[in-house]
Structure P
Amino acid sequence: MPAPAPRRALLAPDAFKGTAGAPAVATAMAAGARRAGWDGDLCPLSDGGEGFAEVLAAVPAPPGGPPPGAWHDAVVTGPLGTPVVARFWLADKVAVVESAAASGLPLAGGSAGNDPLGATTRGTGELLLAAAAAGAARVLVGVGGSATTDGGRGALEAIEQAGGLGAVEVVVACDVDTRFVAAAEVFGPQKGATPAQVVELTDRLVVMAGDLRARYGVDVTTLPGGGAAGGLAGGLAALGARLVPGFGVVAQAVGFSDRLGRADVVVTGEGRLDASSWSGKVVGEVVRAARDAGVPVLVVPGAVGPGGTGPDADGSGSVPGVQVRSLTDRFGEARALGDPTGCVEELVGVALGELFGSDRAAHDPTS
């Protein structure tokens, strides 16, 4: 009698910010799944934050479709005004741009090295122009991970000074629902802003919202997600960009719903699981979709922060129907940060077998 086919694990992580991209994490999860006797379906995801372009670039072209895309480099203005080399992906006249590549917080030296009042999105506008010049008819912009709270002023100035983007369609993939004026209060402290600077940045956004309303007839203060990237999303919307949830863009591109329907379990994760994870981010959206489909979920984050148990956690400190196993809890912070993919492989191999059973025992060298 033939042996039953291994069960299928849908491996759908976000990037572990600053340590490993989503494709690398998914590959590590697949290796762990094999150790537990499971088949792995690699499905790296993004919600518009860092790694957005990498995930979409990894989506295979359909048979008989257009030729494969390519990465393009452009020298643009960094968040603190110095030139940086940023890249974008272009395939079949669709470009994928990340604001983090041109205006990201790591480019400013993190929150400690950032100038919260002076950080500019000009480079993101220049990257959009470079994509248009390379032949893009449509540009998808991921706006997570920025150093800026300028309401998109720098990007708009660069685009306007160059004569605009012509007929190029711009779609902004937002990873938050934050409104335009609230961007300073919500994200400013993460970018190094003091309480006094948060007040000043908020006042600037109020003034800019009025200016955009007068010049373009668009009230950016009412747009869900308009505050993404410190208001960059709202600024681009004033120029005609469409704001959409980033997870939905990626999920459609990779066929997430169909693949979920064929899965026996879903494994997801990110670098830090906290309160923000449950509001438009990859982990929260994957958990929501899996629970609707009746598929159990294993969440493997690097660490768990405040609110990581989720808004609907029960008294046991976990989200009903979801198992969470963090790298830091099992391996310690030093190893989790130093070898995230190795830890992911090991932990997934053990956890799948322990929680959901396996056809062959997973070896756990730490036990």
Structure Q
Amino acid sequence: MINKKVIIAGGGTGGHIFPAIAIANALQKLQPGLEILFVGAKGRMEMEKVPQQGYNIKGLDITGYNRSSLIKNAGLPFKIIQSFFQVRRILNDFMPDAVVGVGGYSTYPTLRYAQQKGIPTFIHESNSFPGRSNKILARKATKIFVATVGMEAFFPKEKIMLTGNPVRAAILNSAITRDNGMRFFKLDPQRKTVLSIGGSLGARSINEAIANHLDAFSKNDLQLIWQTGKPFIAKGKEVVQGKATIWIDEFITEMEYAYAAADVVISRAGAMAIAELCVAAKPVVFVPYPFAAEDHQTVNARALVERNAAMMIKDNEAGEKLVDAIIALANDEERKETLKTNIGKLAFRDADIRVAGEILKIINA
């Protein structure tokens, strides 16, 4: 049998990149010899993270619409046109049997051209509210994989398959103990530990709330594992000087150790963060990013809050309420156990295999 080929397009944030890698790994697990090529956006984090996992990636000269500075959008039409020429060259050279889109700047031109060529296309929509690009692409998509129920409001019902969100294998299959995690971060296993993850690019409101109330952690005998994101790391390192009970860095690669060490978690409410927290079964306070498309992070978080599986604080209230809320949760054993039990019930543990299996079933038919 001639080896099949699949392109996976998308990126921009860890919430798109890590599910894409999980799907790629599952595809190769189910069908060894399958060739996989990633397509991303030049200058975005996928251009670094994907090769680290052993996959080839081609970059497009494309960016998104800049809402904060209209003048920066002057070259956008040219870049979009240029990206379509680049996509045409990549697809004609690689000749994929299927193209999978996971979200991010490179998804739209890659899937759009594949659909024009009659190549089967698959969308993975991780959020409870899809973006405009995926709504357009869905019309000609072969299959649409979704993480939540009710997506027939946005996509053709007959194309939808509920799979959940693929979680990194290192987290899904983790056997890391709490003591392992504590040793990894050089923290005291006798103390309760807060993990703050503002997303792969950081979260300003979360970071500022923590920075302004750092002393509250030590006063309540709490340790902190703090992922700041690149924009805040310099200030973060400055404010934690001399504080031995705080581990800080701009990014945590080995998240399985962080989840193992954490007693409670502060997080944005991106779809992939939620998927990982469900698998890790951690009590969490969500601070949804309010400027996400259609405010989908608030929708994501509210779905868990309504099931008594998480807590939520609005972004504009984080500075005043977040640290007090996480300290109270850390010290409330009954509440922690309730949240842990309920969020764990929402975990999809085989989303990557479900997605990969369906893709292979169609391209091998």
Structure R
Amino acid sequence: MSSEPIGHRVGPWLRSRLPELDPVLLAVLGVLSLVGLATLYSAASDHPGRFGEQLRNYGLAAALMIAVAGLSPRMLKRLALPVYVVGLLLLVGVLVGGVSVKGAQRWLDLGVMRVQPAEMMKLGVPLMLAWYFDRREGAVRRRDFAVAALLVLVPVALIVREPDLGTALLVLAAGFFVIFFAGLPWMWLGAMLGGALASLPVAWTLMHDYQRNRILMLVDPMSDPLGKGFHTLQAMIAIGSGGFFGKGWMQGTQTHLEFIPERTSDFIFAVYSEEFGLVGNLVLLVLFLALVARALTIAHQAATPFTRLLAGSIAMILFTFAFVNMGMVSGILPVVGVPLPFISYGGTALVTLGMACGMLMCVQSHRKMVQM
């Protein structure tokens, strides 16, 4: 029997079976998660159960991140088409027989659990487009961009019908980033921007009343300070009252006097800003910039067009999540219901982000592969 300590034998055995996790990305995610837990603990002081639930959500997201990181890029390519098709079928199922919550039909009851297929498409769309352009490496034609646009617009249209404008915009952005990185001509980009601006009057007439009100409140929240503009005004007051250094952890008056609506989810950035101030916000910005920069570095070092497009789009998805949330809480963007990555309470978005980071780690661990 070997006299070697069991720890010396178990360590290499365990490391050989765990996927290679990027230490820089892991460190940034760890710090963001600790910041999120500390902020949530303060924001949910009157709902202590949410802190325990968020710990469970972090555990699930971490487990899925590790599981996805252990896949090969070849397996991700094989999953792209099935994930996209299943996601479309589930979106159709939501419109036909979905569960309505707070006036929006976004959930599908599968018996053992409820799923929100729109969240699935945040990763399904970039996976599908990366797979599509990878198959046309070196021979991308104009019609390929048209097909790619159709692959994006179909799920976006289904999500808008739920209605879920915030998720639809995120899915649209995720798809656009892949198309842009695939070599979308600048002339086409200008034409798309012009077409989008020209369609704004039509889009305005197609919006629901609450969506139009959110845009109007962006322009003048004081027109209805106790109603439709309440969210934005209270968040801006909380951010401003934090000052330079903040009021201190657990000391936010706007938070603990319950003036901030949805303070554990979409508006948790207002809680953080009040308690940690401008200095804390700068630290948070540095963390998100480090996260996006590391993801872009992984994309730059990727071995194949598929992994390069996938990692690049995930990097920009992370940026879009953070920018849109901070923008809407600060009053420079309409309120669209986008969580702050790794900070806001909620399981679905956290699981999606965990899987996205798992894909980044998968790409990084296979960066020296030969072309598939």
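Bear in mind that the values in this text are calculations on the coordinates, not laboratory data. Predicted model only: the values in this text are computed from it and were never measured. Cβ atoms are built from the backbone, for glycine too; each structure is taken alone.
Descriptive notes on the structure:
- Here the criterion is mean count of other Cβ atoms within 10 Å over residues 161-168, and among P, Q, R the highest value is seen for Q.
- Structure responsible for 17, with relative contact order in percent (Cα under 8 Å, 6 or more apart) calculated and labels P, Q, R on offer: Q
- When helix-only ellipticity at 222 nm (-39500 (n - 2.57) for each DSSP H run of 4 or more, over all residues; to 500) is computed across structures P, Q, R, the figure -11000 traces back to P.
- Structure from which 0.40 was derived, FRET efficiency 1/(1 + (r/R0)^6) of positions 105 and 217 (r between Cβ atoms, R0 = 35 Å, to 0.05), options P, Q, R: Q
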